[in-house]
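The data blocks that follow each hold one structure.
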Structure I
Amino acid sequence: MTQKNIALSKTNLIICGIAILLIIAGFLLMTGPSTTLENGFEPDIFSARRIKVAPVVTVAGFTLMIVGVLYPSRDKKAEK
């Protein structure tokens, strides 16, 4: 399979790979202990990491994914 048959260039794929890692990191930052009736109230569910940092990292990953797909490749510009 040649490079001309692939829809995205190498740069686009690298950006998308970084975006996937950011999204996974954001979801991992959201994990933690839950509040159950048996264990009582867990105040960690309201930590800044889970409420502020993790959603920002996740949204940044999704935004970077859009940028990675829409980023123009230099090869396509040279062909025109």
Structure II
Amino acid sequence: MSRQCQLTGKKVKSGNNRPFSLKITKRTFRPNLFKKRVFNPITGKVEKMKLSAKGIRTLKKWAREGAAKAEAVEAKATKKA
């Protein structure tokens, strides 16, 4: 499996080291990846995913927004009744 986030698509990039002496050497920039178990509401199963730190924060944000929307719908339903 490659070093790539399955949510954001971040992957390894290459660049240069530039010390004070200005001697250029090649280096790689690796994404900050974690193996996480994520619940998929569509299939109802838990799946293993490789996610970057930014991808994990994005999933948490989506979960908060989904919970807020559910509370708003519930509040409207109780208000009408």
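Numbers below:
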read-out	value
helix-only ellipticity at 222 nm (-39500 (n - 2.57) for each DSSP H run of 4 or more, over all residues; to 500) from the coordinates reads -18000; which among I, II	I
If distance in nm of label points 7 Å out along Cα→Cβ at positions 25 and 57 is computed and equals 3.1, the structure in I, II	II
Per relative contact order in percent (Cα under 8 Å, 6 or more apart), the highest-valued of structures I, II	I
Comparison of I, II - label where Cα Rg over 2.2 N^0.38 Å is highest	II
Structure from which 8.1 was derived, mean count of other Cβ atoms within 10 Å over residues 17-24, options I, II	II
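Laboratory data are not the source of any read-out in this text; all were calculated from the coordinates shown. This is a predicted model, so every value here is computed, not measured. Cβ atoms are built from the backbone, for glycine too; each structure is taken alone.
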